[in-house]
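Several structures are given next for inspection.
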Structure 1
Amino acid sequence: MAGRGKLIAVVGDEDTVTGFLLGGVGELNAQRKPNFLVVEKETSVAEIEETFRSFLTRDDIGIILINQCVAELIRHAVEAHTRSLPAVLEIPSKEHPY
């Protein structure tokens, strides 16, 4: 029997995260922590960075998708990640296309 695969985590605006959740990406781990963060105007940079770093340390996450405009807020943390897993992919958002 094959083992369980890795999850995709999403950090982004409401439209981006909702789209991926509708596609079946949303999960809770054993500690009831979600694999996504909706970034709103009220979301602090510290909270974004803390969530991003927690996704980097989770062994059940293989890919982190992050809106490019959100990644700019925590560029130092994104650039500091050098391991191959989880892979970090920056994606555009509706308000901030490439």
Structure 2
Amino acid sequence: MDDIWKHAAVDTPFGKIPTLNFEVNGDLLQGCSRLYWFTGDPKYLDWAIRLGDYYLLGDHHPTRDLDDLRLSDHGCEVVNGLSELYVAVSHVRPAKKAAYR
């Protein structure tokens, strides 16, 4: 995970992210949220928040800004990842929880 983020090349208003691929970003959201809980290392939560901000605070909101939201196959990875991120920030970053609400 660290190497993926070390080479993140996509500029966003929230910082660099590794890709614009919806499914991969969902996988990264899930992985970073889980790694935060497993390790307690805030860098994983920070990376998940960077992706969360890209989708929830920018102009890439899955239900407001996309033409369609696929929940079949692997299209739901971002929804799952954002849900896991929301649980994490609900516990440790209440200001971010409020921003995402």
Next on the checklist: On mean count of other Cβ atoms within 10 Å over residues 49-56, which of the structures labelled 1, 2 is highest?
Outcome noted: 2
Checklist entry - Can you say which of 1, 2 returns 32 when relative contact order in percent (Cα under 8 Å, 6 or more apart) is computed? => result 1
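I have 12.6, 37 for Rg and Dmax of the Cα atoms in Å, calculated from one of the structures 1, 2. Which structure is it?
Working: 1: 13.0, 45; 2: 12.6, 37.
Going label by label, the one that fits is 2.
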Item to check | Structure responsible for -9500, with helix-only ellipticity at 222 nm (-39500 (n - 2.57) for each DSSP H run of 4 or more, over all residues; to 500) calculated and labels 1, 2 on offer | outcome: 1
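Computed from the coordinates by the stated procedures, all read-outs in this text should not be read as laboratory data. As the structure is a prediction and not an experimental result, all values here were calculated from the model. Cβ atoms are built from the backbone, for glycine too; each structure is taken alone.
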